[in-house]
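K.L.:
Heads up, there are several structures right after this.
All of the numbers you see were taken from the coordinates with simple rules; none came from a lab. Bear in mind the structure is a predicted one, so any value in this text is a computation, not a measurement. Cβ atoms are built from the backbone, for glycine too; each structure is taken alone.
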Structure 1
Amino acid sequence: MNPLQIDRDLEDYFFTLYKLAEMGARTRTIKTSTKFLAEKMGLSQQTISRRLIELEQKGWIERTTTRNGSLIKISELGDVQLRKVHSALDLIFEEEQPFSITIEGTVFSGLGEGAYYVTREPYRRQFIEKLGFDPFPGTLNLKMNSEYDAKMRKELEIYPGIPIGGFKNKDRTYGPVKCFHAMVNNKEKGAVILALRTHYGSSVMEVIAPSCLRERLNLKDGHKVRVEVFLTPL
């Protein structure tokens, strides 16, 4: 069983996020005040005010202040934090973690950014060391076929995966990434790659492999692909 990966931010802000979710802020915008939240949580108004400001700055909540209180909704990033704890508790009570999940997507042409990022040497070295292969310079881009597939893709954000560290050079900063070993169409080994900063969002999944998957599997835009994603290291 993989332990819950708790960073300092989740540790500091979870219960405030939980209380907002309890009040309905996961699914709708709620109206509340720092005084009300302070009473609910047994904290000072000053502390609650500071936490709401920091949660907004982190992008975990969306907030609009008014004369009579605040309008608050938990963002997609905030929801991911709650799901981390939810998933970990499920594993404790079920005492079992699924070995893999299967996600289906439709091939489409991306913007060519995959080739650029995959070939950055600090990333490439880590891919070789941690995944066991030197990736082809590019990614296979898959748009999720259904709400179920989109949900499963989003669930990957909860699992620890295989961490690939970020780095800096003289021009810019490259963020951290996490990967999962994968099998594409039951034929080709590869890895699903989740960049923590991506313009695609959770509606798209990117896959890397030792060779060009389009050529190996004779894939073109519009073709459907099944990817078995392994949640635990192989």
Structure 2
Amino acid sequence: MKKILLIDDDQALLHLLGEFLKDDSFDVISALSGSAGIRMAYEQRPDLILLDVMLPGMDGWEVCARLREMSDVPIIMLTAKTTENDKLRGFRLGVDDYVTKPFSFAELVARIQAVLSRAKISGSNTGYLIHGGVTLDTEKYQAFFKGSELELTPTEYRLLEALVRRAGKVASEQELVQEVWGQYRSEDTALVRRYILMLRKKLEADPSNPKYILTVRGFGYRLGTGPLPKLDE
């Protein structure tokens, strides 16, 4: 039974949503504040967290950042904020999905199951993946480039893993959206372009002239091998 942590200051919503999730065979725990949610996440090790943005004191953004310091647990944000900047802020922090209030409980459960399925697939592929100077430790979710560890958000890691697994083959934006974010994001290919830029800033000496994460115009992206190293390197 998967354990879901709900972090929201709306007691009525916590009760109703908690009962609905329990009827769907989830184990549900809840917290009314960000600090209590962080403590519960550390103690209970949930399989997924539903996190409200508008929390008293420590808001959902800060809670998400704190959670990402200690875990890559999947996080779905519950929010009334729908602007692109708000969504981009969340994805930069490592949010796995957004659900805008008001929402259908049935749709939320579908999104939870989709995020958990992606986490299960990622966790089942253990070992090392190597291509184009990138090495991924799929057990520890660590990424290395030319021997140096990369500081990636969970979403950045999943996108880089999707490119590495293709071993230089081209992946379309639609394929990457569905693999990294799931079918409910299939229309938002702008997500891929944003995260490709973020990855280039971490891998490329000149992100405006990439040598490793390459754009194949009209098709998508592929992970290249970069320039050949000098013999004295």
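K.L.:
For structures 1, 2, which has the highest computed value of distance in nm of label points 7 Å out along Cα→Cβ at positions 42 and 146?
P.N.:
1
K.L.:
1, 2: which one has distance in nm of label points 7 Å out along Cα→Cβ at positions 50 and 130, as calculated, at 3.4?
P.N.:
1
K.L.:
Quick check on the output: 20 is relative contact order in percent (Cα under 8 Å, 6 or more apart), derived from one of 1, 2. Which one produced it?
P.N.:
Only one of 1, 2 returns 20 for relative contact order in percent (Cα under 8 Å, 6 or more apart), namely 1.
K.L.:
When Cα Rg over 2.2 N^0.38 Å is computed for each of 1, 2, which one produces 1.15?
P.N.:
That value comes from structure 1.
K.L.:
I have -13500 for helix-only ellipticity at 222 nm (-39500 (n - 2.57) for each DSSP H run of 4 or more, over all residues; to 500), calculated from one of the structures 1, 2. Which structure is it?
P.N.:
2
K.L.:
One of 1, 2 was used to compute mean count of other Cβ atoms within 10 Å over residues 34-41, and the result was 15.8. Which label is that?
P.N.:
Going through each structure in turn, the value belongs to 1.
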